[in-house]
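A.B. asks: Listed next: structures, encoded as structure tokens.
Please treat every number below as a calculation from the coordinates, not as lab data. All figures in this text were calculated on a predicted structure; none of them were measured in a lab. Cβ atoms are built from the backbone, for glycine too; each structure is taken alone.
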Structure 1
Amino acid sequence: MLNESNIQTYRSLGLTINQAKVYLAMQCREFSTVYEIRMVSEVPRQEIYKILSTLEEMGMVEKTLKRPIRFRALKMQEAVSFLLKNKTQELKEIKKNIKEMLKNFKPTIHDKNNNEVKPTFLLISKKEASISKVQKEIDKAKTCIDFIVSWKVFHRSIDAFRNNTKKALKRNVKIRMVLEKPKNMHEFSEELQVFKQFPQYQLRFILNSPQALMGIYDKKQMMIQTSSTVDLAEKPFFWTDNPCLLSALIDYFDLVWLTALEKDDAEQIM
């Protein structure tokens, strides 16, 4: 039986699943008949002929002229190098096409007389998309970012945002964070060593886990996760630039900030 991991590797290099099965089946011996390939690969006989023809055109398979016809595959190292080269060239072409597409793209304006920018509401449900969105908002911030976050989520997500946060601080963006007080303040201090050199990075603590996790960027847009008991992005994020909602959340953050504890006071509470 063929190794499923190997099949998927060759699939990622550009072969179909059955092409990968046929190629790997031929690694069992130097020369193979169609019958032998079929027995090992479990690919239907009629399809094997088509696949062998394709692999032969690609230069991955050779065949003998004597009867019965036998086939020999490139060694795995040679095949991988060959496929990687093709994949690299393919990616270059894709990048070239994307660059050309973006260069020539002109957005359609449906109503030139309507200059009002309407507020946007987005629900971001995928983990990778949520992380990417937070990273982009941190990167775009010009003046200030305000966060309320639980210790669990902060601890598990700090690596994802460390570089973005550091770059924002270097741009002199002011960052205020209200954080649930961790059980181990020493562990917490080690996590933040990289930010200690920036006076505009300010922290305060609350004693209980926050009911909602949120970030407000330049007081113009915000993201909020409605559960603080799960890992980052296991629940959907809600994003908006609606000024009414923003005004309420900015006031809420300021109230929490004013009542939160500074680090020295938090350390005295067991």
Structure 2
Amino acid sequence: MSRDRFKYVSLTTPDGASIAYGEMGQGSPVLLIPGANDGMSTVARQTFGGPVSSLYRRYAHAHRVIGVCRRDPLPPGANPRSLAADYAWVIEKLALGPVHVEGGSAGGPVALWLAIDRPDLVRSLVLSATLAHTDEKFRIMIGQWINWIRAKKWYALEWDVVYRGASPRFRKLAWLFFLLMWLMPGEKNVARQIALLEGLSDFDFRPDLARIVCPTLVIGGDVDMVTRFELQQELAKGIPNASQVIIRDQGHAYAFEKPTEHVRHVLTFYAEAEKS
């Protein structure tokens, strides 16, 4: 298997759904649970291509990296906990466990439930730019995104996602990118994207955080406008013995603006987790 590019595969679940994933590298396994972009592109080749592939290629010298999409079709009422059961099934199907699990943004709640419900499968947990519960500001934001998707206002959606995700420095330099958004194609799977976001619109598992027993790293930017810094701090404080890394002057997309810092902290954390 190539160490520096994803090989794309698909699994069929017992109930007939498809779960696509990309895999690269060698070594102890790391399972990636992507954010809401997984609802925008349901094929592993798209979800784990481009900047995502470039970021996680940096893991491949030390780890077998498996980036797993959510099931397709996404059933009505899908939520982080039900989707976590799919990831547990993938870990067992591929005989990976226990694995390092990394959940970013909307993948964080899924990763949390996986660690809570199946601690036997999770070796360590990285929670990147994510949160433990939705508050009013977060629900308003998700509701606006859903409304734009229903109205097929793709430019408004993409502009807001990028603006909220970028660091203040990047936002000042991103005017050309915003202009290029006019050329972006519309979403082809509206129902899937809405279902994924609806599953994120209202949850609170703060009472369950104490059940997480694996080594845990909470990492994110301090000026994040999506999963705000106070929500990240609340998450880190709620998990027993969790460590937190703060990337200064960075937003929701810190891992792509500061990939070297993200990779350094995460790989160091994985190495320490393997010693424990």
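A.B. asks: Given that percent of Cα pairs over 25 Å apart, for residues 153-256 alone, derived from a single structure, equals 19, which label among 1, 2 identifies that structure?
C.D. replies: 1
A.B. asks: State the single structure among 1, 2 that was used to calculate distance in nm of label points 7 Å out along Cα→Cβ at positions 33 and 249, giving 3.3.
C.D. replies: The read-out was computed on structure 2.
A.B. asks: Ok, one more. Using the calculated result 16.9 for mean count of other Cβ atoms within 10 Å over residues 25-32, pick out the matching structure from 1, 2.
C.D. replies: Matching structure: 1.
A.B. asks: Using percent of Cα pairs over 14 Å apart, for residues 17-104 alone for the comparison, can you identify which of 1, 2 gives the largest number?
C.D. replies: Structure 1 gives the largest value of percent of Cα pairs over 14 Å apart, for residues 17-104 alone among 1, 2.
A.B. asks: Assign the value -0.29, -0.47, -0.98, calculated as log10 I(q)/I(0) by the Debye sum over Cα atoms at q = 0.08, 0.10, 0.14 Å⁻¹, to the correct structure from 1, 2.
C.D. replies: Checking each candidate, the match is 2.
A.B. asks: Then there's this: If helix-only ellipticity at 222 nm (-39500 (n - 2.57) for each DSSP H run of 4 or more, over all residues; to 500) is calculated from each of 1, 2, which structure is the one that comes out at -12000?
C.D. replies: Source structure: 2.
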